[in-house]
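Some structures to go through are shown next.
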Structure I
Amino acid sequence: MILCFNGPKNLHTERWVTYFARCGHEVHLVIDEPVEYEGIIVHCLHLKQNKNPLYFLKKLFGLKRIIKEIQPDLLHSHYITGEGYIGALTGFHPYVTSIWGTDIYIRPHKGIDEKLFTKFVMKRSDLITADSQDQIDAAVDLGASPDKCRVVQWGVDLRMFRPAVASDVRSRLGIGNSPVVISQRKFQSLYNIDIIVQAFSNTLAILPAAHLILTGAGFDEAKVRDQVHHLGIEANVHFTGYLPYDDLPLYLNTADIAISIPSWDGTAMAILEAMACGVPLIVSDLASNREWIEDGKNGYIVQPRDHEQLTDRMIELLQDRACRERLSSQNVQIIQERADHEKHMARMETYYQELCERK
């Protein structure tokens, strides 16, 4: 098949499109800025993101020109608002869109224009995918046909993310055999990193040797660093910045527990990758998280802005090795059964073939 994608510069995009290139398909990616993805024919529009009419017109005409040139069997837009608007306006079929999160939870509710465009994209789509049933439900609430919708995970690379003996990360960070908590989320308000820091500070009163690893970066990083300084816990908190993807399993396997407590989210890769490495989790009470974590059975669920509840669960897990081991083994099995990247992409390939056969 000749597959054409348009989407943002992102690891999710790269993992998705390179899978199909490895399968032997001719894969084209139309994107605003230059990228080099193995096996991918990249069509760079050299556009600086600017949500004004001229930007969208240039993007639309650029995509239509490339479609005419390459004559793909299928067009797939990643992210409904923006990329999806442009893909739907080309009028090309078969047409697939993938929901990423903000584009279904937030953007359609910011104004009537965003809602109408989102409905337009979903009406034009022959297939809509999302990484959680909760996102599918949100799309259906906005008018998407349930018959067009499928849950397809980004999926975890099980060759990379698996339980392993802790690496030299502990010695590198000088934390020895101390209890370790990790958060892989960005420093943005929706991820509630301030609550994690406050709960960790509270935890130090009971477990003073504990350490917190924060692997993200983002707009609120300065605020988080100021909070850590104000609480006087700098010696116990490690800011790594964005890690190379290949290094992330090393840090996950260093941790005793992982925390992800956003105020809203789809199925977070941070959760699935931690589960694959056998790291017990504390997550926020969201429908998408409850698709993976059953409170008390294979992790703990807390309210996203309740630092006292998070403190209690953090201390409980860090003090109970037997519980952590029980949660670990269950989570590894869940990911192997339900979130294997290769299996989900193979399913997606079947969907592509079915759409192309109906042309």
Structure II
Amino acid sequence: MENEKSRLLVIIFWLSTLCCFGFGYYNTVEAFRTYDAFGINNPLGNWFIAFIPLALVFGGYCASIRGRKMWLYLYLVGEIIFFAANLTYLYPQKLGRILVNEETQMLKDSVTQYKEKLDKITGNLNPQSHQKLTTLKQIQKNLLTEIKDRKGFGPRAIKALNDFNLITGSCYTPEPYVGTSKDDWNELYDRWKKNTDTEIKEFLIKLNNKDKYAETLVEAKCQMDSIADNYNKRLDTYLANNSKLIIEERAIAHNAQILMLEELAGKLDKVASDVNSVKQPALFNKIIDTNKAIAFPKTKKLGDIDFAFVSVFDRINKLDTWIVIILCLFFDLLGPFLFYFYLRVDPPEPEQKKEPTILIKKPIKEI
């Protein structure tokens, strides 16, 4: 009976239940606000929309406590909305930096694996291929830089061209006329880049007994070395960063670490595509899977509901993932549901009908 329950416990459980509802409501508002889920620029709009599941939760809970048990279904619908929104908000808030650093470590491991694999593949080519390519690329860079900076062939450009001819066996000569306009200088630059690229490619194919795939593999090796040199230190710097990540649409879109991951993933995929085009026995695995809804890096979708559930599923064996899940489950479902069993009002017991008493009149004895 209601009067048999501890009044103090009833007050404590009701206050706890209201705190759980407030927790779910506030986090739902923040989930809508963080990524402007409904395109509402006015912050009050998010509070209003989040009030809808709150009304379902509170109304269904109160009605079911008063004996209308079917209203528990309405309560559960609201709590499921709260759980999805709370997980969307709390999961990246608590684990955002860890998630970004996990992808950073994965890319760093991929750089190492790609480099080792390409070293092995190009080792089967002419041993001079990589060394010659590196030297020619540097000479080409010096030549083109001089042409661009000096607007034509100066002494350094002439020396670079002579060094290029000496290695490749070509017979290029400097151009005395360079023009007078910017378009003339750009045309000169583009022409000499095209000439030297063609000569390098033909030289490498000839060096490897006219193997048409040699230039592709050696070029991929050179690109991979450049990627390792340019990105490994940056990756280590980001991995050492344990500061809290700001989970907001604009902040994520301009986050330097996430932008770097996206850029590096694209370069690794370009190397993988080039090497795979040669049809090596062991194909390179591409980083970006275009068949998936969330392409790498996944953390560029931090705060989205699809990211939250995909990432939770991928990291379901991690303790920190379960901590967030249990936190959301308790405040959004288990806590109020457990309090319900104490707070509910038991239906009154039906009154037992008393059978009418039949009075039997005794006959009066005659005297």
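From which structure (I, II) was relative contact order in percent (Cα under 8 Å, 6 or more apart) calculated, if the value obtained is 14?
Answer by label: I.
With FRET efficiency 1/(1 + (r/R0)^6) of positions 156 and 332 (r between Cβ atoms, R0 = 41 Å, to 0.05) as the yardstick, tell me which of I, II scores highest. Walk me through the numbers before you get to the answer.
Values: I: 1.00; II: 0.05.
Answer by largest value of FRET efficiency 1/(1 + (r/R0)^6) of positions 156 and 332 (r between Cβ atoms, R0 = 41 Å, to 0.05): I.
With helix-only ellipticity at 222 nm (-39500 (n - 2.57) for each DSSP H run of 4 or more, over all residues; to 500) coming out at -12500, pick the structure among I, II it was computed from. Display every interim value, and only then the final one.
Values: I: -12500; II: -23500.
Derived from the structure labelled I.
Where does the value 33, 31, 19 come from, among I, II, when Cα extents along the principal axes in Å, for residues 164-259 alone is the thing being computed?
Working: I: 33, 31, 19; II: 59, 43, 20.
Structure of origin is I.
A value of 0.90 was derived for FRET efficiency 1/(1 + (r/R0)^6) of positions 100 and 220 (r between Cβ atoms, R0 = 30 Å, to 0.05); which structure in I, II was it taken from?
So the calculation was done on I.
Which structure, out of I, II, was mean count of other Cβ atoms within 10 Å over residues 20-27 derived from, given a value of 20.1?
II
When FRET efficiency 1/(1 + (r/R0)^6) of positions 108 and 244 (r between Cβ atoms, R0 = 35 Å, to 0.05) is calculated, the result is 0.50; to which of the structures I, II does this value belong?
Answer for the origin of the read-out: I.
Of the structures I, II, report the one carrying the highest value of mean count of other Cβ atoms within 10 Å over residues 44-51.
II
Could you tell me which structure in I, II was used to calculate mean projected area of the Cα convex hull in nm² as 34.5?
Matching structure: II.
One of I, II was used to compute distance in nm of label points 7 Å out along Cα→Cβ at positions 148 and 236, and the answer was 2.9. Which one was it?
II
For structures I, II, calculate mean count of other Cβ atoms within 10 Å over residues 12-19 and state which one comes out highest. Intermediate results must be reported in sequence, preceding the final value.
Values: I: 20.4; II: 15.0.
The structure with the largest value is I.
No value in this document is a laboratory result; all are computed from the given coordinates. Computed from a predicted structure; not experimentally measured. Cβ atoms are built from the backbone, for glycine too; each structure is taken alone.
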